[in-house]
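The data blocks that follow each hold one structure.
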Structure I
Amino acid sequence: MTFKEIENNKGKKERIANEEFPQNYIGAILKARDEYDIVLTSMHWKVLDYFNKNNIDFYLVYPKLDSGDILKKRCIDRGNTEEWAQSIKDKVTLWYPKIKEYNIKNVIFIEKDEYLEDILIKMNLI
């Protein structure tokens, strides 16, 4: 699949869920940690649970609450569907309280005009 096809496929209801998730995803993350200095993943609560239970340090970079509109636009600009982009916008607000209660040690709240690359540069990781 092309990048555009992958992005457009996100959130489609007819998409078949991978029965091996999240174990396959966690396995790929662990393997990548052996090969790379930085491993970027999408946020899944089951993955965060695994990291916490296994004392795996991680950073969670999360958008500030006023970022929903810009995130939605960025999703659409990269080929995601309107429905997917709206769900991302909605999750900014929905997940914010859960992040606070989750007691994640290393949360970095990103400004709406920033990109992940900006954060990684500020942290001297790239």
Structure II
Amino acid sequence: MYSKKVIEHFQNPRNAGALEDADAVGEVGNPVCGDVMNIYIKVEDGIIADIGWKTMGCAAAIATSSMITELAKGRTLKEALKITRKDVADALDGLPPIKMHCSNLAADGLHAAIDEYLKEHPDVEV
């Protein structure tokens, strides 16, 4: 049902945990399945210097949380905003159709964190 990459990221998640000194947090959820995801970002010179997450959800939600941090860390805000739901699923070698909403949460959570950062820092251009 799950790819080896999904299982790997579920069993050994990357960048897990809240960032105490986060510049912004994106919180998203899916009322249908009950998954809730928080993505924390630390931005330096327009680059996502650090990123963390806390997720309450299934194995796919944990894996996509982990993967979105790997895809976004070290990228500019502009590059990170271009990461799509499909990018997350593809990086995990796919997700079962019934779990695709999990990749939606991860990408949406990242975008929400960046949007929050930009609201607080209107002088930053993307």
Structure III
Amino acid sequence: MSDTPDISGPARGEPVIRAAPMPADCNSNGDIFGGWVLSQMDIAGGTVAARRAQGRVVTVAVEAMTFHRPIQVGDIVSIYGEVTRVGRTSIAVRMETIVRRRLDPEEILVTEGTFTFVAIGDDGKPRPVDP
């Protein structure tokens, strides 16, 4: 059994976000800080949820966040998201972060998690999402 997560699932399409982390994004171990990854995933998930909600959304929960492998300076980071559940006002988005190392064409699943967003109106209060 391999400790490498399986990423042979369905075709992902285009990433919501693609980024290249810089040395300033490193933690004390020299890897990319987990908070940087989390913020990129939150931005990507918010984009997916806002499209589905057809308006503003706010993050209300991050569930089952798993860091499989470190991200390194020079990696190309791609974040994919898909809506997995729509409630009355909430939207759950499953996120995957995939990297390609600088000179390696192999895709590596480094982080995954589910983010929950709530649709809000101009008054900042929850509003219904069309089913």
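None of the figures in this text is laboratory data; all of them are computed from the coordinates on show. In this text the structure is predicted, and so the values were computed from the model without any measurement.
Out of I, II, III, which structure matches 15.4, 41 when Rg and Dmax of the Cα atoms in Å is calculated?
I
Figure out for me which of the structures I, II, III the number 4, 16, 23, 18, 13, 13, 9, 3, 1, 0 belongs to, where P(r) over Cα pairs in 5 Å bins from 0, in percent, for residues 45-108 alone was derived from the coordinates.
Source structure: III.
Of the structures labelled I, II, III, one was used to calculate helix-only ellipticity at 222 nm (-39500 (n - 2.57) for each DSSP H run of 4 or more, over all residues; to 500), giving -13000. Name it.
Traced to structure II.
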